[in-house]
1. If you work out distance in nm of label points 7 Å out along Cα→Cβ at positions 28 and 52 for 1, 2, which one comes out largest?
2. Please state which of the structures 1, 2 yields 1.3 when distance in nm of label points 7 Å out along Cα→Cβ at positions 92 and 116 is computed from it.
3. Name the one structure among 1, 2 that relative contact order in percent (Cα under 8 Å, 6 or more apart) of 7 was derived from.
4. So FRET efficiency 1/(1 + (r/R0)^6) of positions 44 and 140 (r between Cβ atoms, R0 = 35 Å, to 0.05), computed for just one structure, reads 0.00; which one of 1, 2 is that?
5. Which one of 1, 2 has volume of the Cα convex hull per residue in Å³, as calculated from the coordinates, equal to 163?
6. Can you spot which of 1, 2 the value -17500 was calculated from, given it is helix-only ellipticity at 222 nm (-39500 (n - 2.57) for each DSSP H run of 4 or more, over all residues; to 500)?
7. Quick check on the output: 2.0 is distance in nm of label points 7 Å out along Cα→Cβ at positions 36 and 100, derived from one of 1, 2. Which one produced it?
Structure 1
Amino acid sequence: MIEPQNRLRVGLLLALTCTFGLFAGLGTYTFTYARGLSYFSNDPRACMNCHIMREHFDGWQKSPHHAVATCNDCHTPRNFVLKYLSKAENGFWHSKGFTLQDFHEPIMIRPHNSAVLQNNCVACHAQIVDGINTHPGDPQRMLDCVHCHREVGHGPLK
């Protein structure tokens, strides 16, 4: 016969195990359903897992950058660790936004991601922008590349 104190411990352990199993199962299902592993790749089609990105993907295919840059080349930091931290952070906010349907329509780039984009533009086109950059070494203080070249990365959106 199990003593009352041990019965309580067994009950708590069973409840914790079931709760953990439920969350692990739901998390695994959600990760699989959302094609979570695809986000670790460099394949631009991974960005299309969310239907809202279809228009941006189609625009990128028509853009001058299609042959030379993927989504990650422009939208994530170049440093390996920072790249995957950025992907994790963006994944969290995208998942939250799409799950709760509380994202801005049309989708907009966040200020942090805009800074990453600006840094990558300047890094890839350093030879071109050196002549017009009045703040060498500080891409954030020069004119925003996307201000004038909005359709370069994603082509005409309409």
Structure 2
Amino acid sequence: MKLRTLFLLIVLLAMTTFAALNWSVFITPTTLSLGVTDVQAPLGLVMIGIVALLTVLFLAFVVYLQTSILLETRRHAQELHANRTLADKAEASRFSELRAFLDAELKKQVSLDSESRAAVLTRVDLLDRDLRYALEQSVNTLAAYIGELEDRLEKDPKTAEPVQPS
């Protein structure tokens, strides 16, 4: 229980105890002036009635405030839920856009990779052909040198005529 509520209950209990202890004085009729006329009524009961009326009005005001606060809270909760739903949809949309962007970029990378692979393979084939041609030229040159050396060895160095094998 809150301290404020406890304090109000204690004050109400004290007022009730005071009225019960002085009940005979509260119900004694007195002449009361209403400004225009005079009325015979118990002053204590009139005052208790006024306090009871003010208490009822205060309680009605408190109930009104609590109800308006609850309705406001419910409205805020609904707005918060709607905004959260909207934010979730926006986030999902951003994720789908990101996925589409990444897919497009991956497709670009795959096409660039295949293009560069084709260019590299073409270049390797060209280098392979050039290397084979150079190797074939080297083999031919080497064979020519070896043939020339064989020719020289078969010729007699003194006569420069070919030597007959024996």
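Bear in mind that the values in this text are calculations on the coordinates, not laboratory data. Because the structure is a prediction, the values reported are computed rather than measured. Cβ atoms are built from the backbone, for glycine too; each structure is taken alone.
1. Numbers: 1: 3.0; 2: 2.2.
Greatest value across 1, 2: structure 1.
2. Numbers: 1: 1.3; 2: 3.8.
Derived from the structure labelled 1.
3. Values: 1: 29; 2: 7.
Derived from the structure labelled 2.
4. Details: 1: 0.85; 2: 0.00.
Going label by label, the one that fits is 2.
5. Details: 1: 163; 2: 291.
Among 1, 2, the structure yielding 163 for volume of the Cα convex hull per residue in Å³ is 1.
6. Details: 1: -17500; 2: -30500.
So the calculation was done on 1.
7. Working: 1: 2.0; 2: 8.0.
This value belongs to structure 1.
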